[in-house]
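The following blocks contain the structures, represented as structure tokens.
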Structure 1
Amino acid sequence: MVASGNNYKETVSQLISWGHWFSFFNIIAAMLLGTRYIIHSDWPESLMGQLYLGLSWVGHFGFLVFGFYVLILFPASFLIPSQRLMRLFAVLVGTIGQTVLLLDTHAYESLELHISPLVWDLLLSGERTDLNAKWQYLFIVVPAIFLLQLFLSEWLWRKLRKLTRKHVGVPIAAVFGLCFLASHLIYIWADANLYRPVTAQRSNFPLSYPMTAKTFMERHGLLDRQEYTRLREEQGVENSENIRYPLKPLSFSDKGTGQNLLVIMVDGLRSDMVNAETMPYLNAFAHQNLNFANHYSTGNDSTLGTFGLFYGLPGAYSNSIRAEHNQPVLLDTLHKRGYQFGLFSGSGFADPIYQQTVFTQAQLSLAAELAHDETGDQAAIADMQSWLSKQTAGNPWFGYLELTDVQNYEETGENHLAQFQPSLTTSADESVKNHQSNASPAELLKNTYRNAAYYVDEQLIQIFDSLIERNLLNNTIVVITANHGMEFNETGTNSWGSGTNYSQYQLKVPLIIHWPGSQAAQITRATSHLDIVPTLMETLLSTTTVPEFYSSGISLFDNSSKRRWVLAGDTSDIVVVQPESTTIVDRYGNYTVYDPDYKMKDDGKPKLSTLMQVLHELKRFYQPNP
């Protein structure tokens with residue numbers, strides 16, 4: 001019994017020592033495979049960023065592999081009495097681990113995602129694509145990995161005594177430990193100081209969760225949370241990537257048509273409000289001009305919808321644009337062409353997107369000079385009318401008017417109910433009174449929203465009367481749209497307002513364009529905010545550069561391109577809207593598929609080919625200039 005006990009202890013001791021060396025060489029192998037992540041990611045521009053990259057490369061893979069040793073192989077050394085059986089088990093674990101890492105590097109290079117349920121489902125879906133073929137070819141190397149692991153296992157067992165006498169285990173462990181600790185300390189500093197060359201590397205490696213300590217630093221007086229929040233809002237999210245926008249210098253065939261451009265953005269107006277009852281004037285105007293009846297915003301909130309409208313890019317790029325301070329190519333071109341800018345907003349451009357990305361400080365200062373002390377849509381319209389009266393013939397101008405009364409529908413509806421929809425509010429009609437008393441909270445809220453839309457419809461009459469009186473309509477392109485819609489729990493998911501889901505109620509918005517010389521038409525094919533910039537750049541400003549170099553959209557007048565999906569979402573969610581489904585993919589690769597009524601489809605899966613196209617579009621402007 002004593003001999004047996006001594007043999008067991010000696011075997012366990014040898015296996016633990018062997019396991020350390022087996023893990024060390026697997027760490028080296030994992031680091032070599034990990035260079036594929038480094039090659040495919042942006043190289044840090046600063047020395048601190050490069051130092052962090054090197055430390056995290058060594059420290060992360062050292063921690064990752066050794067962590068699996070501690071969780072799996074170390075306890076197995078006590079449970080599996082045979083050293084041959086134990087080493088075979090370790091070989092299998094090492095083979096599986098290195099194979100998964102190899103597959104993850106391939107997924108990262110192809111999809112910009114680490115392995116997740118989405119990646120597994122897509123790559124094992126059986127859909128025939130080049131990615132599937134390459135994925136399957138990778139399994140050919142699995143026997144080679146197994147043989148290498150087997151050779152390593154045998155060689156280490158034979159050399160175990162010799163390696164043990166070198167006494168290098170502690171220094172090696174210290175190197176990996178110090179690299180791991182140093183990388184996390186650097187990240188804590190970078191996170192607190194919004195240092196992008198470091199924080200942009202947050203998700204480069206698999207299972208990477210860098211440490212942050214903002215709460216601890218704030219508690220000890222090392223971080224001012226308010227100042228940190230302010231700087232983050234100014235600079236954008238700290239892990240935004242460097243963007244190249246546009247991808248190449250733009251070229252033009254001539255100076256353009258010289259027509260004026262007026263964009264009216266009705267904050268929070270969803271598309272089904274444009275009807276004869278709620279917005280009779282805008283509905284009649286839509287029938288007399290170009291009405292894009294199946295139009296989607298790029299986001300479900302004010303910021304991302306406005307971003308897509310001006311940039312022609314998905315919301316996923318918004319943080320990078322904000323960090324790089326790139327102005328929209330549309331506004332930049334208008335400025336270079338000598339267009340006079342008139343910017344007006346019922347909220348005084350309170351949304352940070354205007355100050356941080358869309359407009360320059362000079363443009364906003366000019367807007368402040370044109371505005372009076374009063375705020376609100378009526379004041380903004382009056383300011384615009386005053387500005388229009390000062391414009392001279394022959395000098396083109398660009399006007400932007402943001403109306404916010406629909407977004408603030410509760411306040412607007414309450415203040416103006418008696419003026420514009422008495423049929424919905426007059427208590428003299430007993431049937432209406434009974435209907436109001438029996439209405440649900442959702443119906444009452446939606447009724448208030450409709451009242452606000454009706455009020456804005458009357459305001460639009462003033463705008464067009466001004467254009468007609470000044471004989472401007474025949475030489476002015478007018479774009480009427482919204483940044484997002486509103487929901488009143490129509491999906492039955494307890495969703496209200498905006499920014500709560502990606503249903504048609506929050507994404508689908510009106511797009512009505514008055515283009516001088518064009519015939520009235522109702523266009524039912526799917527269109528997007530992404531398409532407005534290419535349309536104006538090509539038809540108004542005569543660019544010869546194809547849209548793919550400055551936008552993710554296509555011209556609204558391009559009938560040859562067939563769109564199979566519409567892209568929306570934000571910096572966290574990818575949203576793919578198709579006729580029969582809406583697919584949402586989060587930052588971790590988890591996905592949900594909904595039917596057209598926004599009911600979850602239990603067996604719904606996105607097509608690999610579609611997702612590949614979407615992911616390519618979301619990374620295209622991060623690639624080097626062609």
Structure 2
Amino acid sequence: MTLHPTIARVTDRIITRSRATRAPYLERMAEARARGPARAHLSCSGQAHAYAASGADKDRLATTTAGNLGIVTAYNDMLSAHQPFERYPGLIRDALRGIGGTAQVAGGVPAMCDGVTQGEAGMELSLFSRDVIALAASVALSHATFDAAVFLGVCDKIVPGLVIAAQAFGHLPAVFLPAGPMESGLSNDAKAKVRQQFATGEVGRDALMKAEMAAYHGPGTCTFYGTANTNQMLMEFMGLHLPGASFVTPNTALRDALTCEGARRALSLSALGQSYTPVCDILDERAFVNGIVGLNATGGSTNLLIHLIAMARAGGIVLDWQDFSDLSGVTPLMARIYPNGLADVNHFHAAGGLGYMIGELLAAGLLHPDTKTVAGGGLGLYTQEPRLISDTLTWTEGAAQSLNDKILRPVSDPFQASGGLVRLAGSLGTAVMKVSAVAPEHRVIEAPVRVFADQDDVKAAFKAGTLTGDLVVVVRFQGPRANGMPELHSLTPLLSILQGRGQKVALVTDGRMSGASGKVPAAIHVCPEAVDGGAIARLRDGDILRVDAVQGTLEVVTPGIAERPAATADLSAHQTGLGRELFATFRQTVGAADSGASIFGG
């Protein structure tokens with residue numbers, strides 16, 4: 001199938017835009033690979049330190065040229081998605097010993113749960129944790145004793161941070177090993193209903209707690225299609241997972257087999273073998289375009305509008321929000337997974353999942369088929385699905401058609417003709433909106449604004465009954481430089497209630513919403529942010545704002561706001577406590593949301 005002209009045009013535009021930064025990056029990677037296997041350059045003393053605790057593997061590390069795999073892990077047992085990683089190092093070591101290789105845990109990286117910190121002060125460290133993870137993973141790999149790496153991570157900032165680090169060590173092969181989603185519990189729709197009932201006082205905290213525990217009940221990723229599961233989709237579309245690995249549940253024989261094979265595959269791609277495939281060769285401009293197409297086709301998390309830009313820039317590739325919007329315009333929305341529908345990722349996987357979707361998009365010319373992948377071939381291999389047949393891992397042809405058209409549809413009959421993301425631009429600045437769950441009648445709103453500088457003030461206004469009539473709720477001083485850009489997902493139930501009462505309502509913020517943003521239109525990531533004197537800092541209660549996701553505009557209708565002084569806010573309460581004082585340098589140096597909200601420049 002011929003590549004769709006928009007896919008080709010946007011890819012060429014990214015390649016042209018990135019030339020000045022991509023070429024020097026690839027030169028650095030070529031220099032690193034030319035030095036050969038890293039641990040051979042260490043002194044005898046250095047090697048002795050590195051191998052001292054390796055037990056039975058010590059002699060093999062010191063005297064042979066068998067590959068040594070570095071494991072970078074985000075394991076902790078507070079995150080359900082990361083608890084299964086506790087077993088992975090042992091599985092990996094045993095698998096590699098069987099082929100004469102070795103593995104060491106190179107280091108751990110922090111992993112926080114946005115579900116725990118949602119609406120709390122700890123959420124102000126969440127976005128910055130991505131860059132901390134990249135730094136920590138780089139420290140782990142800096143010992144230069146590894147021929148390849150595997151990265152164990154799933155959730156919101158963790159995969160993006162690990163990808164940034166993998167790009168810094170882009171001369172090494174890398175395979176990402178997921179843990180998989182937890183088994184389905186209480187339905188997402190039922191959980192959301194209880195949350196709304198609690199917000200209006202219809203049920204007490206005991207009922208809310210019971211519902212939440214029934215939804216989040218075991219090991220694995222939360223089953224709704226938020227940032228964590230969007231990350232897993234991206235790793236498959238971009239060729240860093242084994243085919244079909246994303247949504248196999250934890251602690252099963254198939255999951256373990258994929259983990260072991262992923263480790264073996266990582267070593268097979270090293271410079272010691274005949275199939276050298278470093279990360280820098282996999283994550284090229286085409287791979288990022290494929291990832292953005294996947295993001296749109298699945299209605300994925302808005303957080304990736306920040307993370308993908310930061311991930312790409314770590315490899316010298318420059319993306320912007322217009323790329324996302326243009327690709328969204330030609331990418332059909334093929335999936336309905338909560339919060340865009342009632343199904344969870346397990347239902348999506350059972351209906352045909354990523355393999356079916358990739359096959360459909362390839363046939364329509366909407367994906368680059370010839371990208372390099374850790375599977376050793378192009379993206380066509382990712383239409384297959386893994387099976388354990390007589391205890392042997394093999395891949396068979398995936399679903400040729402959707403097994404549930406309420407969850408997954410073909411390109412020829414999508415849920416909507418365009419993808420789930422829209423860039424907005426106008427006199428208020430630039431922003432993005434996820435529209436895959438927003439009904440067409442709610443995608444344009446022109447109404448007076450109510451301006452807040454704290455999400456708790458919005459909640460207080462809701463409880464006081466003052467959020468009346470059609471309105472645009474503006475929550476500012478929530479950008480990366482102000483307070484770390486926390487998600488404002490805890491506002492979703494309140495705004496949904498207002499919308500359900502028949503009010504036209506939208507959210508506009510320089511903060512984030514979350515991977516679970518849903519049916520209320522939310523213009524998020526507004527740039528410039530309020531703390532930088534952006535137009536959002538000049539709004540006053542009663543100003544008329546037009547939010548138009550159809551035309552892609554974000555306009556202040558009230559005249560004369562440009563002449564007003566920008567409002568300021570007392571942010572001192574956000575500077576200390578829960579470690580926030582340690583991140584002052586991050587707040588001072590972080591870039592804007594539309595350039596990846598990164599401390600690494602760009």
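Where a number appears in this text, it was derived from the coordinates with a stated rule and is not lab data. Worth saying up front: this structure is predicted, and the values here are computed from it rather than measured. Cβ atoms are built from the backbone, for glycine too; each structure is taken alone.
One of 1, 2 was used to compute P(r) over Cα pairs in 10 Å bins from 0, in percent, and the result was 3, 18, 28, 27, 16, 6, 2, 0. Which label is that? Label of the source structure: 2.
For the read-out distance in nm of label points 7 Å out along Cα→Cβ at positions 387 and 451, a value of 3.1 was computed from one structure; give its label from 1, 2.
So the calculation was done on 1.
Any idea which of 1, 2 comes out highest on relative contact order in percent (Cα under 8 Å, 6 or more apart)? Ranking 1, 2 on relative contact order in percent (Cα under 8 Å, 6 or more apart), first place is 1. When distance in nm of label points 7 Å out along Cα→Cβ at positions 219 and 555 is computed across structures 1, 2, the figure 6.1 traces back to 1.
Among the shown structures 1, 2, from which was the value -11000 of helix-only ellipticity at 222 nm (-39500 (n - 2.57) for each DSSP H run of 4 or more, over all residues; to 500) calculated? Going label by label, the one that fits is 2. Taking distance in nm of label points 7 Å out along Cα→Cβ at positions 331 and 467 as the criterion, the top structure among 1, 2 is 2, with the largest value.
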